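Readers should treat all values here as calculations from the given coordinates under stated rules, not as data from a laboratory. In this text the structure is predicted, and so the values were computed from the model without any measurement. Cβ atoms are built from the backbone, for glycine too; each structure is taken alone.
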Structure 1
Amino acid sequence: MKELLILKRIDFWLQPIAIIAPMIIGAIINEPWLALCIHFSLGGVQVISCLLNRFFLQDDYRAGSRGLYEIVLLIFAIIGVFALIAANGKGSGSEDFVIMYLLVMLVAGIVMGIWYMNMSYSEMDYVEKLVKRHELIK
């Protein structure tokens, strides 16, 4: 159980690091535009975390909204594939679809990031309470 708590803490704390790291790296190498990479770094960390939690985290420790989050993430990914296909197409309106998708993802990415970070924190908090309860019983 303590190992799970350590993993959940790592899972949670990698997310703020993914937000701060592009800003710090951008400041160090004097490239402030790297702060725009926060969407990609946080999204990448959260997608990897989501997959790992999906396959390795027992249902007892999963946040109640994790299933809904996974469905919404899958929907955005499928629409993203269609946007990539449309970006390579020559049809009229394909550019509009891609631009609309990117604008939606600009806002949805922030909402999804906050949602996932909140979910990760609640799972970490729950496991921490279980560990403390288990230590009290001993």
Structure 2
Amino acid sequence: MKTLFTVLIISIVMKSYAANHQALKFIPGGEIVQEKLREVKVKTPQGTIVEIEFNGDGSFEEASGDNLEKDIFMPDSGLVTLKDAVESLKKEGKSPVGDWELDHSFLGGWGYKFEGYENGQKFDYYVDAKTGKLVKSKLDD
């Protein structure tokens, strides 16, 4: 029983280390400021905070931040960067502001979600994280 417990502890520590190392790859020049079992908060070189969550197996699950203009996020696996997703929206005439999220849905795949305003009304924008293209723009209820 003691051996099983030791193996489990070592496994958790190794997955946590792997997640932390991967989190820093997503944010060049970042600094880990808080660690939980599956969540890492990283301070960007600009001083903003990006939260990154990992699955139980240590793979990337989702990321979010509060300042899309200053946050840095450079995912792997062929996904576009936060900066590229924002630039794509701006080329479409959209004005994203504030919060952002990157996660995976069963039907939609990997996607960024942004908030923005059009004609004084709040909108949600969805960008395909594989292509960087605007998928949907909808009025926020």
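Side notes on the structure shown:
- Between structures 1, 2, the calculation of relative contact order in percent (Cα under 8 Å, 6 or more apart) yields its largest number for 1.
- Test item: helix-only ellipticity at 222 nm (-39500 (n - 2.57) for each DSSP H run of 4 or more, over all residues; to 500) calculated as -8500, pick one of 1, 2: 2
- Structure responsible for 0.20, with FRET efficiency 1/(1 + (r/R0)^6) of positions 53 and 93 (r between Cβ atoms, R0 = 30 Å, to 0.05) calculated and labels 1, 2 on offer: 1
- Source structure (of 1, 2) for distance in nm of label points 7 Å out along Cα→Cβ at positions 109 and 125, computed value 2.0: 2
- With respect to distance in nm of label points 7 Å out along Cα→Cβ at positions 77 and 117, the largest value across structures 1, 2 is given by 2.
- Among candidates 1, 2, the computation of Kirkwood radius over Cα pairs in Å that gave 16.0 used structure 2.
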